[in-house]
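A.B. asks: What follows is a set of structures for review.
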Structure 1
Amino acid sequence: MQQTFQKALALHQRGELLRAQTLYEEVLRQDPRHFDSLHLLGLTHVQMGDPGQGVDYIRRALAVKADFPEAYYNLGNALLSLQRPDEALANLDRAIQLNPKDPQYHFERGNALKDLQRLDEALASFAFAICLFPGYAEAHNNTGIVLKEAERFEEALHSYDQAIRLRPGYAEAHGNRGNALKELGRLNEAVASYDHAIRLKPDYAEAYSNRGNALTQLKRLDDALASHDRALALRPAYAEACNNRANVLKELGRLEEALASYDRAIALKPDYAEAYSNRGNALKEMKRVDEAMASHAKALSLQPDYAEAYNNIGNLLKDIGQVDEAIAHYEEAARLRPSFAMARYNKSLLALQRHSFREGFDLYRLRWEADRSDTGPQSTIPQWDGSPLPGEVLLWAEQGIGDEVFFASMLSLLDLDTMKFALSADKRLHPIYRRSLPGIRLVDSTSTRTSISGDYAAQAAIGDLGHILQLDAERIARRRYPYLFADAARTAQLRAANDVPEGNIICGLSWKSGNKKAGGDRSIGLSNLAPLLALPGITFVNLQYGDVAADVKAARAQSKADLRIIEDVDVFGDIDGVLALIDLCDVVVTIDNLTAHLAGAIGKHAAVLVPTGGGQHWYWGGESRSLWYPSLQLLYQQAIGDWAHPIREASQLLGRASPAQDAST
């Protein structure tokens, strides 16, 4: 019997597990209480992917000999693989009690505590393992995993670097390092780290999929899709890669394909709460509201403490106008995960929309943490808090050019008599700002896009002015308005160069948004504006940038409208010319885009067609006359995607302004 056991042990040590099992079983037929055969037979089952059977044999072994620490350790490992961390922890504690100096025991104890979300205790166990064995690369790596889960990303990065220093070829540590860099917004470095992991381990499916996530944030969507596809080629049943691939397809606007990929992820992993919630987001974009809500509800039924699902439901409720319920869901998301910046940022947008400006602007500062793909420019210059300073303060441009114009509405509240300010702005706005904001020095926004340096006393994002100036509705009303001014000579030149039939009013027209995220919800087909274009006594002037000649030609043929493209003005590159063209108009009809902001900034009467749902921005707060731009009349959709009502209202407003309409009535 002893000779048979020794043969089994030798086979086991050489990795010939099936042959070893046969001999261990032969020993046990002779002596059912042979401790080593029970223990090692159980271990072979664990090693061959059958931890349930392994647990049974190891427990039988411990019933024979209850003071053998290695058996408790192996039992703990098996229970961990069965996702029973409570039982695993009890057995690992017993192993440590019998042999407190083995670093592996403390390492696996840390893994059990990690699975139990007892993160501080897990870190202490890994630290003890490292104390016993300073060269323990796996313990440094798993310390990083716990620190990342605790959102201590810089510390996690340091732990991964320690693991790699100890073992340069440690592919998993390089992959995990990429995860930490991604969370820190250092996306190109993250991709490089994933690439290194893949070079070390070419079949590393997780690294390919995580690389795809980083590429998605870099907006390299085709590359991201290819990376996820490679992950799935390596591991076809990889549910997480299916989910991540679907996220890219959603970003690409391929929503039906995204839905199919989410469904595939769920088929592979039926309790996959994240895939259900992401699926709900895709359905929301497809305007399938009831199905989207059901998908989010399923996510919460699977994971009741899933903060992201509460946030996503909040977004859906916001889109259908249930604002109180949306805020409650954002608050629950933030309660479940206090570091969840996106939930509090989303709440800020609703607070601002409701004119709760103090709370809204305070939370609005979280936009940089909410979107780690855009963390703003790097700088060592202190942030301005609104206090008087002897040196120059830089206010830097952010978001789109329309946002720049909007935030400039607050500049007249600055104390230009006692302080000096520089304004980073899109170069196309400089002629307008030089004329309208003579007390502020202008800087090209390209110089502040990624970093800020220079002899500034302080700096701040222009979007933080609402918080810095502690704005409320009363202070907003005290701004200088209008706050921008068109070039009067340019306006006169355009008027002289463009004859209009006697008695006609001039209406500027813009119908598309270039916003990549919400532009589709905000834009209207020019053909849909036929009721306006058919009105008599109106000369329409194109204010829409881009190649719109074909659209204009078709609209003229459809409605016989006097719709003109003014060739003297480059509507995209010459924003000062566009402002003069708006000034030339008697009235403007536009969607939510730069044209709306420019018209509002110079006090031009305009009708703005505002979407409901995800396309509606917070500065249109539901009022009919814009709080921010008193010259603008706001006309809202009554249902997501339905422009009929605001177009009808705009037609009525425009009809009342037309002398031809007055004459006909």
Structure 2
Amino acid sequence: MSRLNFQLEATASGSRARAATFTTLHGVVQTPIFMPVGTQATVKNQTVESLKTAGSNVLLANTYHLLLRPGPEVMRKFGGIHKFMNWDRPVLTDSGGFQIFSLSHSREMNEKGARFLSYIDNRPIMLTPELSIDMQKAINSDIMMVLDQCIESHANHKDAKLAMELTHRWAKRSLEARGDSQQSMFGIVQGACHEDLRKQSADTLINLRVNGEGFDGLAIGGLAVGETKSEREDFTEIAASMLPVNLPRYLMGVGTPIDILEAVHRGVDMFDCILPNQYGQRGVAFTSLGKFQMRRTVYKFSEEKLDPSCDCLTCTNYSRAYLHHLIKTEEPLGWHLLSLHNITFYHRLMSEIRMNILGGTFLEYYNRKRIELDMTDEENPHVPMTPSKANKAEKRLQLGDYEVHDSGRGFSSIRQRSSGEVMHSVNPPQEEARNLYVLPARIDERLATLDEVVIWDVGLGAAHNSMAVIHEFEKKGFTGKIRIVSFENDTDPLKLALKNAPFFPHLHHAAPVDLLKFNKWMSSAENIAWELIQGDFSQSFQGAPKPHVIFYDPFSIHTNVELWSEDFFARIFQYCRGSEVQLLNYSASTAVRATLLAVGFTVGYGPATGPKSATTVAYNTSSLAHELGATLLGQEWLTRWERSDAKVARTLSQSDEKEFEEKIRSHSQFQNK
């Protein structure tokens, strides 16, 4: 029996939507329920008082972040998070599994747990199921989550199965670690987009018992990490249908109001997401008239309240014009007010859903509401929209599949809309290009021994890397020539950046204009040449001049697997024979490093960037690595790789596993001298 005393009150006719009640250590919870995310014992831009006014009843806090700061000692001194943050209602703590998943470039997974470097002081942390639960006990949350291995939703069957089975073993250890604590605990169903694995995971967790006790609820994990909207809805329905009727069901990290409505329709009870706050900070408000973008100039003179159907503090006290002004000037008060309204909107949505389930009218409500929630201010005829410069400005910020992305930290980047990947997202792009690619390439030293240094710029993007070379050397006296060869199959990012040149000062130069117009540019001193080769790089590099330096900066494995595969790296390695080549890359992934080693590269550590303590530099000859004083992967890295549960990245390698592993072990850089 669940410690939560879960009581199912109603199931909607023609739907799997449910209304229920359960009781935690800090109060009663009515479902369906949305839980605002208070990652670090605070919901961004909100106070405890504003959250209660908005209707919040359960908050989510994150074990990973609270473990690092303020730490378990502080939590124990205060008797837990409730007294610490002055919150007297229920708290659910995530285990840290998703945060570990998001650290794909700087963590190592094994049977014991996840090893990563603290983003605060760079000290190594081994997060085990036992440590995660011990920290959650110190936090004294009402509901604890087991530590799980989250994996991208499109992972292949083998990788998804390995991650799922590890999650099950960690789930058992998490239950054991709970001991005699009165806190409730949820298991997490994994299995990516594989129905048989979802079934296996649900059955395993339902039947898991430690000292006669099982889980008090079950969560659906591993969604909202790469799948399409329709896939997410399908697998939410599949997973929810496999879970017990008498336990709460929690869909982790989802999502927009329409996502939540669709998931309730498919049988889910509990939700969390950062979107109400994140969208509020971007100037987006969810309203009964659709989704509003308050940056739009059409609101500049509007005296109307934000949402005519809302009585939150924002809508009661402030006009659309004032909110528009706050967002345009990036005043924190604007972020607070829009986030407060969005959180209120989410809670009102959950209340309406519950009322319609209990009243027997949910299906009618669902069919009407899903149209309303999908609407924007431009599509709703009741929102007066007049032509304005804002419309043109917004169009100017988009081109094809790309848009200008405001980091909120004083610089802009280009974002691919379909994948969500941002080019140079962590640090100012020109600073990152110089520190990550140009300086480590040691171009001055290569020029001392070569008449011409050829640089391959793989992934032109907004031309940050190539322009960093040009800015570094154009006014510097040097002997010899630099030849930059950029490869790109879609020049829209550069065209978009040039259209918005005030946001991209590195393009205040004739070179990128000439490159797009003529596919080439030459410096006035004729010692720096830049050319563009358009097309699929996997084919277009054939016939290009052999490089001495490769800036390997394509989209990540998640977006473009082919360019990170063993087969493709082997083709590059073979093509570069006869030239000593240095390949610089932003990744810190064990899989990428192992794949480079397997095809013959000598692999070392590159400079740190953002949260990554190191990136990757590869050399096609060990002599070049020695000549440039490289810090190579050594026995410590090899030992960690040996302990890894997945030594071969199946998405990257087609080799037999034993053959692949032997390539790594026998690599010359790991041999004793």
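What follows draws every value from the coordinates through simple rules; no lab data is involved. Note that the structure is a prediction, hence the values are computed from the model and not measured. Cβ atoms are built from the backbone, for glycine too; each structure is taken alone.
A.B. asks: Could you tell me which structure in 1, 2 was used to calculate relative contact order in percent (Cα under 8 Å, 6 or more apart) as 6? Numbers along the way, then the final one.
C.D. replies: Numbers: 1: 6; 2: 10.
The correct label is 1.
A.B. asks: Work out mean count of other Cβ atoms within 10 Å over residues 71-78 for each of structures 1, 2, then name the structure with the largest result.
C.D. replies: Values: 1: 25.9; 2: 14.0.
Between 1, 2, the highest calculated value is found for 1.
A.B. asks: With distance in nm of label points 7 Å out along Cα→Cβ at positions 183 and 303 computed per structure, which member of 1, 2 shows the largest figure? Don't jump to the answer; show the numbers that get you there.
C.D. replies: Details: 1: 1.4; 2: 5.3.
Greatest value across 1, 2: structure 2.
A.B. asks: Computing P(r) over Cα pairs in 5 Å bins from 0, in percent, for residues 311-406 alone gives 2, 10, 13, 17, 20, 17, 11, 7, 3, 1 for which of 1, 2?
C.D. replies: Working: 1: 3, 12, 17, 21, 19, 13, 9, 4, 2, 0; 2: 2, 10, 13, 17, 20, 17, 11, 7, 3, 1.
Label of the originating structure: 2.
A.B. asks: Assuming 0.35 is FRET efficiency 1/(1 + (r/R0)^6) of positions 175 and 639 (r between Cβ atoms, R0 = 41 Å, to 0.05) as calculated from a single structure, say which of 1, 2 it is.
C.D. replies: 1
A.B. asks: So helix-only ellipticity at 222 nm (-39500 (n - 2.57) for each DSSP H run of 4 or more, over all residues; to 500), computed for just one structure, reads -10500; which one of 1, 2 is that?
C.D. replies: Numbers: 1: -17500; 2: -10500.
Label of the originating structure: 2.
A.B. asks: Still on this model: To test your reading of the models, identify which of 1, 2 gives 1.1 for distance in nm of label points 7 Å out along Cα→Cβ at positions 127 and 159 when calculated. Write down the numbers at each step before the final one.
C.D. replies: Values: 1: 1.1; 2: 2.0.
Corresponding structure: 1.
A.B. asks: For structures 1, 2, calculate percent of Cα pairs over 24 Å apart, for residues 167-358 alone and state which one comes out highest.
C.D. replies: Working: 1: 45; 2: 50.
Once percent of Cα pairs over 24 Å apart, for residues 167-358 alone is worked out for each structure, 2 has the highest.
A.B. asks: Out of 1, 2, which has the highest value for percent of Cα pairs over 43 Å apart?
C.D. replies: Largest calculated value belongs to 1.
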